[in-house]
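Right after this note come the structures.
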Structure 1
Amino acid sequence: MVPGEPVGAFVAFEAFVKPAILQLMGAEPVLPETYVAKAAMGMTSTPGVLELRRGLATENAAGLVVSLVGAAHAPLLVSELPQANALVFLDPDTDFVAAGDEVDIWLLDG
């Protein structure tokens with residue numbers, strides 16, 4: 001069962017359902033490649049919780065840079081979902097990522 005709100009359902013599909021379907025099909029690899037990107041902005045997260053947040057990744061001469069998509073006060077707006085091309089991993093032991101810090105990301109298809 002995936003969450004009932006659309007953005008949570010999308011993230012759950014990318015993180016859990018899609019890899020399960022790929023594994024059942026015999027595809028390899030089943031998980032997307034993890035990239036390291038520099039945070040373009042400060043990012044807050046809930047301590048003790050692994051957060052997968054929507055992001056916009058771009059590449060410049062220094063490598064991948066990612067910023068969060070969507071307003072902090074309204075993270076569930078489905079209208080902002082098409083702006084995202086990445087999922088940003090915010091570790092459970094992190095409550096703040098400063099601009100310039102490295103974060104792990106998955107690039108989304110499309």
Structure 2
Amino acid sequence: MANKFKKGDKVKVITGKDKGKVTTIHSVNLKNSTVVLDDANIITKHVKKTDKSEGGQIKLPAPIHWSNISHIDADEKLSKISFVLDGKGGKKRVYKSTNKELSEN
């Protein structure tokens with residue numbers, strides 16, 4: 001099955017503590033159905049001091065389930081994604097609202 005979310009896609013968080021934030025996808029985990037966003041769902045991790053690191057508090061993005069985000073089209077409106085077959089037998093991702101193709105990264 002093809003994945004509707006890919007690295008570099010522009011999305012908007014629709015639920016959770018960062019609701020309304022517009023950001024891009026940093027990475028996608030297909031096994032857990034999660035994505036890591038660039039500037040959303042930031043957590044603080046406490047790291048113990050070792051020989052290699054100083055330790056302390058580190059802020060890093062945590063995964064968020066992809067049901068909590070939605071794609072944004074060029075007009076900054078929420079849009080769902082569908083797949084359209086091209087003439088060569090491949091699939092292309094298009095916005096359902098405008099039927100425009102997503103730019104590949």
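Here, each number is a calculation from the coordinates, and none is a lab measurement. All of these numbers come straight from a predicted model, not from anything done at the bench. Cβ atoms are built from the backbone, for glycine too; each structure is taken alone.
As an exercise: relative contact order in percent (Cα under 8 Å, 6 or more apart), calculated from one structure in 1, 2, equals 33. Which structure is it? Walk me through the intermediate numbers first.
Details: 1: 33; 2: 20.
Structure 1 accounts for this read-out.
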inquiry  = Starting from the value 16.9, 57: which structure in 1, 2 was Rg and Dmax of the Cα atoms in Å calculated from?
reply    = 2
Among 1, 2, which structure scores highest (criterion: distance in nm of label points 7 Å out along Cα→Cβ at positions 31 and 87) = 2
query = Out of 1, 2, which one gives 0 for helix-only ellipticity at 222 nm (-39500 (n - 2.57) for each DSSP H run of 4 or more, over all residues; to 500) as computed from the coordinates?
reply = 2
query = To which of 1, 2 does the computed value 16.4 (mean count of other Cβ atoms within 10 Å over residues 39-46) belong?
reply = 1
